[in-house]
Structure 1
Amino acid sequence: MKKNYDVAVFQGDGIGPEIMAPTLEILRQLSRGSPSYELAFTDAPAGAGHYTKTGESFPAGSLETARNADAILLSAMGLPDVRYPDGTEISPQIDLRKKLGLFAGVRPVKVSSGQITPLALPPGKEIDFVLIRESTEGLFFTQGAGEVTEHEARETLLITREVSEKLFRFAFELAKNRKASGRGQGRVTCVDKANVFRAFAFFRSIFDMEAARHPDLKADHAYVDATALWMVQKPWEFDVLVTENMFGDILSDLGAGLMGGLGLAPSADIGLNHAVFQPCHGSAPDIAGQGIANPFAMILSAAMMLEWLGFTHDHPDLSSDGERLREAVEKVTANGQNLTRDLGGTAGTKGAAASVLEAMRA
């Protein structure tokens, strides 16, 4: 008998629905072909487009749909010209992180031999590390509620022991699992600015306490500016990086650049009971409706969702299909055919997604 999993779907804004549609079709085909699981999808309206129509950016019913789901799949969301009266952007994805306690922002950075990258990788070197960004506090804590006067502006950086402990436990557990699977060296690096800010010295001290509980794993520290340099000079040396919200926001885009752009950058925001999976890129309203948007990051995010569901529910078939889907995207990008314009090709959204399906079947 198949086990059912409910997925809440946020279609997004701009190109969001265009890249979500082929992703859902791939997931439906995997579900239909599986003897052990079935995926059911429920739309959850939210975002800038919904706000312009209804005056509401994140309905309570959509939050409940997300809260009751086994996983949440979210497409690119927000529009630059649609904002709240205070000038801040409409970002239900950030609201989800805070309301569901999604403290671990997981940003994988992977470049296999033959894949597109602006770097000249040394022979035999591949990039395969994970950046974990704390996603609920840090410098994003005030989120539109900072203090602004005529002469100065202030934002609050918040780092708590409760959230940091959960974050570091997650990071070391991930490094342990990567090492066991042969994908990582069992190393966790705390990225901070502890030489300048007391908040980051506090952050580092909590990291060190968790590191002491894992003598079988390596643990070290790096300042954020040095990390940015090393991500360009020697990214193949990293395994698991864990950092504060704003630092993670910046470094994850650098990681996407290593992979060839945001169009290849998936992500997840994971808590103790819930997880959201979404591409790192924006809604690109300038190309919306043209059928040329890159669907790969959305598809890779769906692959992360399957792997997470499989791990969380001890369901190997889900994990296996997630891995197959990820490898199919890697195969398509490595052979250089059926790439979208942002990657130097001429394929449209549907053609690029169809090539992933074909690669997976092969």
Structure 2
Amino acid sequence: MKLREIQVDGYQKVVVANDEASGLKAIISVHNTNLGPAVGGTRLYPYNNEDEALEDVLRLSRGMTYKSSLAGIDFGGGKSVIIAKPEDKTPELLKAFGQFVDSFGGSYNCAEDVNTSPEDMEIIHEATPYVMGLNNKGGDPSPITALGVFVAIEATLEQKLNIPLNQAHVAIQGLGHVGQHLLNMLIEKGCKVTVADKNQKTLETLKDNPKVAIVDPENIHQTPCDLFAPCAMGGILNKDTIGKLNCKAVAGAANNQLLDEKEDAKRLHARGILYAPDYLVNAGGIINVFVEQSKEGYNKQKARQATQKIAKTLMEIFTLAEKENILPSEAANKVAEKRFKPQPQN
């Protein structure tokens, strides 16, 4: 296996791996470990090239630093990407990736993410101990992540917009592990839901459900609704899509929803659309992993209780933004940075 380190300002360690024997092409980015070891999922995706993969892993790892900090847990920020099609995933490739993770000596710990599963983590674990979210511990964090998104949506609608959940209309983009759990919770509470997903098999199971409307993935962000919930890939909120949004608020599970963090946050604000910072809304997964690593062992109820606090933190972020006349994303960053960045000594 060939390892090549890349120097990136503001990041502690970024390494590219190539392993001809297994076909592994991957990048691990460690952004910051001031609060503890870097923890972040492993995304397997057919990026067009290494530059595209590098851009994604850098954004994601930085986001994990802010996510853990704002969630009040002692993890640093890291992330990994494997450049491959899902159908090309093999045990050999996963074990080689495990060796790559192991080369960081514990400064980076991987977990499941897009196109990887707890079962994949078990295979990776054969090559390294630095794996979280294993089946015999916390397991699949998707239900807990969805819970965090749900309580954030509920708080945004009911406490900020004065719209009861059972009278609200939510549009969900993406019905992966988290999106499906979120859909079920919203339906259970009587919420009207419109969905979009590229997986036709997933949509087939919903076509006869009278509580769910299905639209084309290209048009979901334009759906007239109270709240738009991006739960697929990042960058959905950008200069092209924000002008087409037909909602009062945005709160979803996707990472890095703002393609340009500063400018797109301003665009949303200019349109009067309330933005719930994604790295707070989707923090349930990392909270679940943190509980898994506690001395007393994994406790699902403890993980759920900690995740439900996302709603309270979100309201505090909205309040701070109003008080200081700043954007919600700026308020979230301010609170997160206060915790993970070394404070100047007097």
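We did not get these values from a lab; they are worked out from the coordinates using the rules stated. Keep in mind the model is a prediction, meaning the values are calculated, not measured. Cβ atoms are built from the backbone, for glycine too; each structure is taken alone.
Results, tabulated for the structure shown:
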quantity: For 1.4 (distance in nm of label points 7 Å out along Cα→Cβ at positions 118 and 262, calculated) the corresponding structure among 1, 2; calculated: 1
quantity: Origin of the value 0.80, where FRET efficiency 1/(1 + (r/R0)^6) of positions 22 and 334 (r between Cβ atoms, R0 = 25 Å, to 0.05) was derived from one of 1, 2; calculated: 1
quantity: Among 1, 2, structure where relative contact order in percent (Cα under 8 Å, 6 or more apart) as derived comes to 20; calculated: 1
quantity: Parent structure of the calculated result -11500, given that helix-only ellipticity at 222 nm (-39500 (n - 2.57) for each DSSP H run of 4 or more, over all residues; to 500) is the read-out and 1, 2 the choices; calculated: 2
quantity: Entry that produces 1.28 once Cα Rg over 2.2 N^0.38 Å, for residues 150-229 alone is calculated, selected from 1, 2; calculated: 1
quantity: With distance in nm of label points 7 Å out along Cα→Cβ at positions 62 and 94 derived as 3.2, matching label from 1, 2; calculated: 2
